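Some structures to go through are shown next.
We did not get these values from a lab; they are worked out from the coordinates using the rules stated. Every value quoted in this text rests on a predicted model; they were computed, and no experiment measured them. Cβ atoms are built from the backbone, for glycine too; each structure is taken alone.
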Structure I
Amino acid sequence: MASGFVFTTFLLAAGLVQAASQTEAPDTEVGTFQSGSCRIRYIAAGEGEPLILLHGWMSEASNWGPGTRAKPVIKAPAGFRVIAPDLRGHGESDKPHDDAAYGAEVAQDVIRLMEHLELKRVHIAGYSMGAYVAGKVVDLAPDRVISVTYGGSSPVLSHRAVKGFADAESFSRAVASGQLGQYLLDTMPAGRTQPSLEVANQWAERNFANQDVKALAAAGRTLNELEVSADRMRSLSVPTLFIYGAAESKYVLDRIAEAREVMPKAEVVEIPGANHITTLRSPKFSSSLVEFLQRHKQGQPTTQR
């Protein structure tokens with residue numbers, strides 16, 4: 001996780017809303033379920049094979065569409081039912097402050113969501129931290145995953161689990177010290193004109209106003225616990241797609257390259273000139289994902305009824 005990751009998280013916008021093959025505006029449904037000690041909220045729309053979308057750190061389910069947390073709007077590619085949870089610590093889901101509530105428990109939430117909705121098998125697409133979670137779901141329940149898409153990141157391979165995540169560690173320290181404005185300055189992407197600390201403090205106050213920063217810090221501190229074994233991932237045959245921008249940070253590009261070596265049969269879409277923000281906004285992200293999903297449709301019931 002390279003410097004600038006958290007700063008750019010504030011700017012991430014919807015991905016699937018640009019897909020040309022979307023259905024036209026069925027009402028977005030909102031539901032909740034109990035996952036262990038946490039209540040998890042999710043939004044859903046569309047009809048067909050289930051596609052679970054997993055957002056990034058400091059993001060939330062509503063960011064997959066043009067709506068808001070209070071009034072989420074999400075659309076589905078034709079022939080799919082899209083389900084997007086607020087991962088624990090985010091959005092309208094519960095926000096424990098204990099590190100033990102995160103890590104692999106976040107992936108278990110996705111599996112419990114499948115149980116709650118009586119879904120036997122699903123497609124999964126995760127962006128950034130959502131890709132880490134997606135990798136752990138594949139590790140825990142590969143027979144329940146029809147296909148997986150890793151956007152802007154890769155699974156957390158065990159040989160690199162102790163590296164990186166510097167932004168998450170810095171954020172945790174900033175939360176403890178109350179210096180979130182300085183933290184935003186420290187993680188601002190290279191080449192951007194830095195504002196004064198006073199302005200950065202105003203940004204922090206505004207951007208974190210609807211967030212529980214202690215919960216976000218706990219989620220960030222435990223990202224390494226989403227690690228998966230390279231041998232395990234190499235042994236699985238789940239259809240896999242990587243979508244990322246050619247202008248991603250070196251850290252992200254190196255991690256994706258490592259994952260591709262482990263999963264040589266994975267499909268790859270590199271978006272020229274795109275970075276961590278613009279990859280998700282790019283129409284090519286949407287169209288590539290939808291085309292991949294269409295090729296891997298099961299064409300059969302996916303519920304456990």
Structure II
Amino acid sequence: MGKTAFIFPGQGSQHVGMGTELFEDSRVKYLFEIATEVMGFDIRELMLEGPEQKLNSTENAQPAIFTDSIARYQVLVDESCDPDCVLGHSLGEFSALVAAGCISFEQGIRIVKKRGKLTGNVDVEGSMVAVVGVDSSKVEKIVDEMEEPVTIANHNSPRQVVISGREDQLSRSCRKLKEESAKCIKLDVTGPFHSRFMKGAEKELKKYIDKYDFKDPKVPVLSGVSGEFERSGPRLQRLLSRQMTHPVRWVDYVKTLAEFGVDTTVEVGPAATLTKLNQRINPDLEGKRFDEVI
């Protein structure tokens with residue numbers, strides 16, 4: 001019998017109206033109350049009513065997605081739907097660590113709040129661009145040949161990568177990529193995430209994370225930095241802040257799931273972003289959304 005992985009999304013999966021079916025669920029109401037207390041405003045109101053611009057700001061989007069994901073996870077567990085392993089896409093790794101029991105929800109929301117502020121206030125005029133329509137290997141070759149210090153930040157699927165860098169560097173890179181029939185889509189983010197420009201934020205986040213004690217996970221956690229299943233809480237803690245400057249190799253993670261014996265994933269978040277990516281990577285992997293399980 002195959003295994004089931006719970007996958008947790010990152011920034012970009014938020015939308016106004018997210019999580020509304022969970023707000024009055026007595027099993028998870030306390031999570032929204034904790035998040036509201038930590039954030040200093042009613043997170044339910046922001047998720048329900050927006051405005052969209054405020055919800056999309058990095059410092060708000062990250063805690064909102066995290067809270068939504070853990071609320072959904074709690075409902076799944078209460079319905080006796082348990083994972084064999086967990087992993088997350090960028091921000092989603094923090095949700096995965098809570099699901100695995102390494103840290104509590106309150107600890108997680110405090111760390112994510114800090115992460116949101118750090119990533120939302122990077123002292124570089126940078127951004128990220130999704131590059132689609134050409135093989136990722138071709139994008140890597142073009143980026144490597146250019147003198148621009150642009151980084152491939154996300155390997156999302158065989159024909160979708162995200163590049164990260166300063167605005168001027170990205171513009172020049174996109175001109176070259178478009179010559180190769182690539183489509184470049186600028187993302188609504190506040191900085192060049194998963195690049196060397198996040199080194200300062202990485203150091204600050206590490207200081208903050210080091211205040212906590214991480215327990216060993218109840219189920220294996222696929223680390224976004226090592227690319228391997230980890231079973232040590234302290235090691236996961238050491239790796240966690242490094243994701244700020246490390247690329248998200250989602251294509252490799254999905255292949256690792258198959259090697260681990262996973263044949264089903266459940267996306268624990270407000271959208272089906274990762275499920276769609278997975279189908280492009282491994283069509284044999286069955287992907288389910290939260291509402292298809294509950």
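A compact table of results
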quantity: Ranking I, II by mean count of other Cβ atoms within 10 Å over residues 81-88, the structure that comes out highest; calculated: I
quantity: Structure (I, II) behind the derived value 1.4 of distance in nm of label points 7 Å out along Cα→Cβ at positions 65 and 113; calculated: I
quantity: Answer label among I, II for the case where helix-only ellipticity at 222 nm (-39500 (n - 2.57) for each DSSP H run of 4 or more, over all residues; to 500), calculated from the coordinates, equals -13500; calculated: II
quantity: With Kirkwood radius over Cα pairs in Å, for residues 121-192 alone derived as 14.2, matching label from I, II; calculated: I
quantity: Among I, II, which structure scores highest (criterion: FRET efficiency 1/(1 + (r/R0)^6) of positions 137 and 241 (r between Cβ atoms, R0 = 25 Å, to 0.05)); calculated: I
